[in-house]
Structure I
Amino acid sequence: MRELTVRLRFTKHSLGNVKAKDRSGRFLLPRGPDGRVTFLPTWHRANMLFAAKLLGRHQDEVKKICWDIHVDGVPQRDPWYRRYYSVQGSTRQRFVLHEAFTPGQVVGVNCAVPAAIVDDDLWRLMLLAGQYRGLSPWKPGEWGFFEPDGLLLRRSAAAEDDEEGGLKREGLSELPAH
């Protein structure tokens, strides 16, 4: 396994679905207790299973990918998207404000990927997931389309084994300070 940061560039707004508590009628992106935007791992898993079926490989391996709930990115300074809708029986259109990641904005998602899925295949899987499903708390499949922008290695299991082996050989109980 290796730990990666997948950088995603949105091509369509990713809209929030959490109703604001201030009764303004706005919808916010979901956040954890620390205030960081969160995307559920089940969303990633569903997207990757779909992409693996399209790609025709890695159907079992994508189930083993572990996704971090936190998104490495914050909505831009003016993050509000005005979504228009029609009310049944009326000719007037109304709108609601959604906090959103905007097209062109790049965010990162951390994951631990099995060694069986090489970087090129992960790139293809993310490309298919972003093209057909997207990542948006509000109506995925209609909003939140993206394309992969980069894969950054955070850590690999082989490197950790080497570090642990070095600790055992040298008789150290913790890693030396850098």
Structure II
Amino acid sequence: MLFVQIVGRALRTAPGKVDALILDHSSTTQTLGFPTDIHHELLDDGSPRKPGTQKQERVEPLPKKCTACTYLKPAGVHVCPSCGFAPERQSKIEARQGELVQMRAPKKPKPPTRQEMQKFYSGLVWYAEDRGYKSGWIANQYKKKFGVWPRGMHMISSPPDAICRGWVTAQAIAFKKSQEKRFAA
């Protein structure tokens, strides 16, 4: 509304006044549109609006800068009135010659073998011994990973493989973040 008032002062008719020069140094025209495109039929009285009672007004498209000369051209005008540049429509779709084939759904991962489960469990045992964790930590980590309790697993300690190291690191990060959220609240 303030923009309309400011521009209105320059556009107000007066005896002997023929032209008005409006300099827009803040890109307000690009944000709100040309002064001739701004129309207010009703002013807002500030009272709260009831949902569903207000009509959805069609928003007029805003002016665009010409990519060649930066002239601010009205919305919907393709050829720049200042320099005559007409931009070509550009597609971001990349096309290549080839043959279409049907894609298969990705295969479900195979369930881990008993040997892989024992290797993971042994890595957890190694972590528990190294860091002083209780046996309950081992069982809970194993259940989080495989969905079952570690029945029949042997308490053998061996250095963890990459899968076990990644799992323990991810769980430690998740635990740390949950603690930070809890103390922040």
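Comparing relative contact order in percent (Cα under 8 Å, 6 or more apart) across I, II, which structure shows the greatest value?
Working: I: 37; II: 12.
Looking at the calculated values, the largest one is I.
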Quick one: helix-only ellipticity at 222 nm (-39500 (n - 2.57) for each DSSP H run of 4 or more, over all residues; to 500) came out at -8000 when computed from one of I, II, so which one is it?
I
Once distance in nm of label points 7 Å out along Cα→Cβ at positions 113 and 145 is calculated for all of I, II, which comes out largest?
I
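With FRET efficiency 1/(1 + (r/R0)^6) of positions 33 and 105 (r between Cβ atoms, R0 = 25 Å, to 0.05) derived from the coordinates and found to be 0.55, which of I, II does the value describe? Kindly include the intermediate steps, with their values, before the conclusion.
Values: I: 0.55; II: 0.00.
Derived from I, not from the others.
Which structure, out of I, II, was mean count of other Cβ atoms within 10 Å over residues 9-16 derived from, given a value of 21.9? Could the numbers behind the result be given before it?
Values: I: 21.9; II: 8.2.
Considering all the candidates, the number was obtained from I.
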One of I, II was used to compute Rg and Dmax of the Cα atoms in Å, and the result was 19.7, 77. Which label is that?
I
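Which of I, II yields 1.4 for distance in nm of label points 7 Å out along Cα→Cβ at positions 49 and 65, as computed?
I
Readers should treat all values here as calculations from the given coordinates under stated rules, not as data from a laboratory. Given the structure is predicted, the values throughout are model-derived calculations rather than measurements. Cβ atoms are built from the backbone, for glycine too; each structure is taken alone.
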